[in-house]
Structure 1
Amino acid sequence: MLGWIYYFEKSKLNWSSRACFDEFDGIQTWDDCWEGLSGMFMRDGNTPQPLYWLCRAYAALNKPGRLVTYQAQPRTVALASKNDANHEMKIIVGRYYSTQMGTQNPPSDVEVKIKNYPYGNNSTQTMVIQKIPAQTVNYSIPLNSPVNVFTGTLTFSADSATIHLNSFADGDAYIVYINPDTNSVLSLKNIFDNSSDNNFFVEVYPNPSNGKIIIKAGTNAELIEIYNLLGKKIFQTSISKPQTKINLDLPNGIYFYKVTDNKQFVSTGKLIVQLH
């Protein structure tokens, strides 16, 4: 699918249609022209298949900031964008094959090289990598979320960096987030509900930090919780007004905080831990 989208864009066509097929869930067969939205969902129209996550990642590329990509190897493609508002960069990488081309290629190591990075020379940026596994069977399979395979940092030498995607199998797709926005990483969607009122504000600093942070909050704030990228709560403590100091013993990475009060007003944000 990523190869199809890539060359669809390169051709500069105005539109194209995509065929639909019979799907099988292990019990029933159905026509996904009418159910499942052409292979994105199971027959219930709600449970996502791998294709859903690929299409959703593609739809989330920032249109005004689309980037030029090219490949040095056949049947390996990438699409990318940047967002000047929050300095996030997104890259979707895939390898494809066709049964008409013969047997599937063996897994191989893939390098993704970034040049002319616009948000800081000789800098270290947070990075998350997710994998959308290939659907290698001839029937429908659910995929409730992309698989997080890396959380850490990427170092730029001048304005360039190289990302290594090792043992890359044909049919897999990877989403690379550099300096990801709070609501960008797909597995985090809908973890938090956001609300606010005039007496509820939160500031967490320094950010990035070495784990020692200060929470400056409004009069209603009572509790702060820290989550990892999988949405698992790993820390919580009560908040004293007007500010609370916290020492988080956490490894380098991206985390998310949620601050609530007794009325369940919520403030959330991204927290970056960088130990020196």
Structure 2
Amino acid sequence: MRHLCLTVQYDGSGFHGFQVQNQGVRTVQGELEKALETVMGESVRVTGAGRTDAGVHALGQVVSFWSRGTVPTERLPLALNSLLPADVVVTDAKDVGSSFDARRSKSFKTYRYLLDLGRYPNPITRHYALHYPHRLDLEKIREGIAALPGEHDFAGFAATGSTAGQGARGTVRFMRQAQCDYLPPGPLSMPGDDQRLLAFTFSADGFLYKMVRLLVGTLLEVGSGRRPPGDVAALLQGGRAVLAVPAHGLCLLGVEYEEFPA
């Protein structure tokens, strides 16, 4: 048996999330496992680093799996990409040790949430950025977001009914990065678009269900003057965030592991 991991990118617009669900529902995991079954010649079950929701994208999802297949590791990306649909791409493959688990091995995940601040929505980014044509006070947002780095109980930023807090760690997570910055104009940008795309970036050793979307929703309330910046710190001590932004602006940028045991 071989133990392997893949780095995967996908456009989440056409998926009902990453995780396999009922038959007939299109998922990223389902597409990967279908392609792997053909390439490896056997049924394969993958474990993903993050179980992204419907509409959420990824540039650096990681999955691990066991297989008796004999295709050389370095050839797996090309072999799989020849079978996968255009909205899923494998960018890397490597052999890992038996103790590695894409989901449970110690890691940091980085997510980005993107806003389109233009007066009118940009059709090019409509599936990847939330159109938000409202005035925002970036200084207040940065004042609020400054409370997030460090180890905190993020229960107030977990969706109602979440089971994430039932594990050994509960709802405590360590966030090493939380920031809000404009992205530089892209190749399809128009003149004057230098402050059009606003990115919220969060890196932590784990995220609760809808945590990033609730964090961004709260920070937008701060930036629009509906909440004081101090409410972000207050919600870490108790209470519950109520505004979750839509899923399509969210992207899993990458997963960094403490080690890939060989």
Structure 3
Amino acid sequence: MSTEGWSCFAHLPAGLIDPRSAALTLNWLRSRPSYAGFKLSRDEVDAAKYERNMRVQRYALLGIAFVIAFVAGEVLADRLWGWRVFENETARFATVWMGTSGLLIGLFILALASFAVMRYRRAEPRRIAFNSACVEFEQVDAWRAVRCDPTYWSERLDPNGFELEAAELIAGYLKTGQVMLTRGSNDYGVDMLACSPIGRIVAQCKQWKAGKIGAPQVRELAGSKAFFGADLGILISLESPSDESEQCEQFAAKQNLQFWNLRAIVSVAEQLRNAA
């Protein structure tokens, strides 16, 4: 072993990490954008409510103008044409009360609507960023939907693509961005390494469309897990180990191994997509 270290693995063989690791998108770790994440309230992204507030603002201004015009008209008519409306105490009180109440109500509604309009406009940069994130997430979700199709894994991937996609899925399953693929040959019996909240993980991919996964592959994974001092080993294939199944199950229980077949792969993908 060399002194080349990576995260939770104390030492790794020199050159073990494959440059393909840099191509991982980690899309399974992406969460759906939220208002709170962009410091937005629901009102600050509701364009329909903004339009309603704009209309309320205009109506409030019209209402205030009407109240002022009404009171001014009363005063003007009283002085120009001698109606003497304000000589009657009741009429004077009613006019003043109605005018003042109408003006205050109009100003209150105007203030509320104006404040909402101002908040919406001030949130424009954050809203643009939020909407862009939503559009980007829709693309990520479409990417995820493809990987929830069993035929994608069984028919549309070659062995290299299968390893890359399995690494993406492992990252989402373990909730970690610390996933690395190993080189194509002399890989010490593993196709990927991961550091996660549950510990060190090693995984091996066997996209065998002909032939059975059996005890030799399980023993190989157990040995690699021990070599790297990992806490969990995962064997990812289209079929569960079927050759010498009793021995495979005993190794899994004793060595803390998991076997993922096509059904498990799709189930994990669907769970991650639905949880986003």
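Tabulated results
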| item | result |
| --- | --- |
| Among 1, 2, 3, structure where mean count of other Cβ atoms within 10 Å over residues 128-135 as derived comes to 13.6 | 3 |
| Winner on relative contact order in percent (Cα under 8 Å, 6 or more apart) once structures 1, 2, 3 are ranked, highest first | 2 |
| Entry that produces 19.0 once Kirkwood radius over Cα pairs in Å, for residues 64-207 alone is calculated, selected from 1, 2, 3 | 2 |
| helix-only ellipticity at 222 nm (-39500 (n - 2.57) for each DSSP H run of 4 or more, over all residues; to 500) derived as -19000 - corresponding label from 1, 2, 3 | 3 |
| Mean projected area of the Cα convex hull in nm² - highest-scoring structure of 1, 2, 3 | 3 |
| Entry that produces 0.70 once FRET efficiency 1/(1 + (r/R0)^6) of positions 24 and 240 (r between Cβ atoms, R0 = 30 Å, to 0.05) is calculated, selected from 1, 2, 3 | 3 |
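Only the coordinates and a few stated rules stand behind these numbers; no lab work does. Given the structure is predicted, the values throughout are model-derived calculations rather than measurements. Cβ atoms are built from the backbone, for glycine too; each structure is taken alone.
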